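Below you'll find the structures, each written out as structure tokens.
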Structure 1
Amino acid sequence: MVPLILLATLFVVQYGLAYYARQVLAGATQDGASAAARQDSSPESGAALAEDLIDEGGGSLLDSYSASGTSDGETVTVAASGEVVSLLPFFGTITVKAQATAKVESFDPQGAP
């Protein structure tokens, strides 16, 4: 009975770690997209910021992670994914992903055609 309770507890903790990792990735991609959408910025700088934030917020929580940024000229998208550290050796890895999009800032002077 005790091993079953211990195993159930480890499963709950494993999914709690995956949830937290997803929250870290979501926050990092939102901040990265916001930074990349600023005037005179680039999608690469947003992806770099997202990777820095993931490293600070959950670096030891993830075995590996990556972030990328793309832009179509009007919007910028930063996406990130990572593999959560596994507490159970027989349990596979959990991959979490997040993506955020922001409108690129531009200056339109008043009265411009």
Structure 2
Amino acid sequence: MTSYNTITQMEILDWIQNWLKENADGEWEKGDAVQITTLDSPLGWDVEIDISKTSIANLEIKWILNENGKQDWYGVKIQNQRFRAAGDASKLTFLLNLFREMIEKIENED
């Protein structure tokens, strides 16, 4: 792993931590605001984020699957004010960054 990837991973973790703090309102974070779980078949990650209080709350995206092989895939959707992304075991940072990119793109358009 190169130092660039390490910095990028730390940056996305810092960003998601700050995003959580900025969006916490005393109620929203008590539920299932951010969930990161593992998948067993195929092995991978599942990320689900409550976006009801965000700039992309009204965005709807049907499931998009990008598959380059059994161990190189990810999918994403936004539905019912929830960002949902899943990917192979190497994609956690990538999935969190997809969320960040969506938030920042919409916020920068305003």
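Every number here is computed from the coordinates shown, using simple stated rules; none is lab data. What you see is a predicted model; the values in this text were computed from it and never measured. Cβ atoms are built from the backbone, for glycine too; each structure is taken alone.
Name the one structure among 1, 2 that Rg and Dmax of the Cα atoms in Å of 18.4, 75 was derived from.
Details: 1: 18.4, 75; 2: 14.2, 42.
Working through the options, I get structure 1.
For structures 1, 2, which has the highest computed value of relative contact order in percent (Cα under 8 Å, 6 or more apart)? Numbers along the way, then the final one.
Working: 1: 28; 2: 23.
Biggest value here belongs to 1.
To test your reading of the models, identify which of 1, 2 gives 17.1 for mean count of other Cβ atoms within 10 Å over residues 61-68 when calculated.
Details: 1: 17.1; 2: 10.1.
Source structure: 1.
Given a value of -16000 for helix-only ellipticity at 222 nm (-39500 (n - 2.57) for each DSSP H run of 4 or more, over all residues; to 500), point me to the structure among 1, 2 it was derived from.
1
From 1, 2, which structure was volume of the Cα convex hull per residue in Å³, for residues 37-76 alone = 76 calculated on? Intermediate values should be presented prior to the final figure.
Working: 1: 62; 2: 76.
This value belongs to structure 2.
Out of 1, 2, which structure matches 3.5 when distance in nm of label points 7 Å out along Cα→Cβ at positions 85 and 101 is calculated? Kindly include the intermediate steps, with their values, before the conclusion.
Details: 1: 3.5; 2: 0.8.
The structure behind it is 1.
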